[in-house]
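Just so it is clear, none of the values below were taken in a lab; they were calculated from the coordinates. Only a predicted model underlies this, so the values are computations on that prediction, with no experimental measurement involved. Cβ atoms are built from the backbone, for glycine too; each structure is taken alone.
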Structure I
Amino acid sequence: MAETIRQELPDTPLRLALTMPGILHVEKSPSQIDAANALDSFQVNALGPLLLMKHLSQFMPTKSSPAFSVSDDNSEELLKLPSHAVYAMMAARVGSISDNNSGGWYSYRASKASAFQIVKTFDLYLRSRCGERALTVALHPGTVKTDFTKEFWKGREMLEPADSAERLLKVLVEMEPGVKGGRGRCWDWKGEEVVP
């Protein structure tokens with residue numbers, strides 16, 4: 001993937017990158033933890049984002065890169081991209097240690113908790129290499145009505161995939177690169193911070 005990007009777009013930095021892996025093996029009690037399933041959770045939910053970050057980080061704009069252009073006309077654009085790059089990783093509210101009130105889902109929670117640390121660490125790297133030209137955030141999409149959440153549909157308020165995606169994009173493009181702008185943290189589909 002990285003080699004294809006380098007060949008086809010040699011002088012084009014990433015402007016908006018979204019890495020969204022996710023897999024869930026339900027474990028309601030410790031006795032249900034299976035080593036192979038737990039390893040699968042960490043490979044998809046933690047190692048996958050790390051490797052994507054490794055290969056995509058080289059395409060982020062540097063401090064000396066020119067700003068991306070921002071449309072100034074009054075057209076009815078659905079999405080006005082910011083003048084800086086945004087690198088986003090999919091997290092989950094259940095990966096928040098401080099928000100964990102129900103337990104269970106051991107390997108999923110632990111592997112998704114890693115997204116909070118990966119984003120914070122990568123953002124510190126981007127601050128030094130890219131300054132305010134790039135930032136990274138984690139995203140929580142809400143409970144989205146997909147095959148992934150099928151067994152939890154009853155009795156829950158669900159978001160449609162397109163609605164969640166639209167709201168997450170709005171959160172992303174409104175992120176500011178300054179320290180108080182939200183970088184290096186996790187945000188949900190409503191624009192509210194999900195604390196680690």
Structure II
Amino acid sequence: MGKRLFVSVDLDGLGDAVADVQNPFADASGLNFTDPAQAHVTLFFLGDTDPDRLDDVTAALDAAVAEADVDPFTAAFGGLGVFPSLEYISVVWIGLESGGDRLTALHEAVAPRLIELGFEPPDHEFTPHVTLARMEHAGGKELVQKAVRERDPTTGRLRVEEIRLTESVLTDTGPEYETVDRFAL
């Protein structure tokens with residue numbers, strides 16, 4: 001059994017702010033909220049990974065961070081969006097007011113190196129975001145549409161100094177994330 005891995009930038013210290021952004025959606029039926037304490041931006045999803053491959057993965061991430069040449073920076077999170085569209089909502093997310101370009105640069109350095117190792121390329125263009133909730137059914141769709149159209153919350157600022165290789169451990173109460181390795185910018 002492999003480890004379910006992804007590469008992330010974690011929103012350490014912004015959990016309460018993320019929870020505040022989730023609050024107006026509390027009455028929307030069909031939404032499955034992410035744990036605000038585990039809020040993060042996924043740079044690349046590796047999926048089920050053989051532990052024997054960890055050395056190759058960490059070497060690829062070391063090289064990618066060096067190649068990206070992104071210095072530590074401050075990212076500002078805010079605004080709301082959905083994937084794929086307001087008509088058919090599967091994910092509700094917080095966007096970036098600044099720093100998204102650097103997150104994209106990190107993704108663009110990480111992705112080719114992991115794809116070279118045989119990991120699946122993403123099936124959509126990279127949009128830096130923090131997942132607030134996934135929509136299991138459309139019961140609360142109108143409430144979500146209204147909130148996304150009318151609200152433009154500021155979530156907060158974060159000093160980004162590293163990316164992490166994170167393991168998602170599935171539990172009865174939802175996924176729990178554990179840092180496997182850190183890569184300083």
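The table that follows gives values for the structure above.
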read-out: Volume of the Cα convex hull per residue in Å³, for residues 40-95 alone from the coordinates reads 115; which among I, II; value: II
read-out: Of the structures I, II, the one that 1.5 was derived from, the read-out being distance in nm of label points 7 Å out along Cα→Cβ at positions 8 and 64; value: II
read-out: Ranking I, II by relative contact order in percent (Cα under 8 Å, 6 or more apart), the structure that comes out highest; value: II
read-out: Comparison of I, II by distance in nm of label points 7 Å out along Cα→Cβ at positions 152 and 168 - largest value held by; value: II
read-out: Computed 0.25 for FRET efficiency 1/(1 + (r/R0)^6) of positions 88 and 112 (r between Cβ atoms, R0 = 25 Å, to 0.05) - originating structure among I, II; value: II
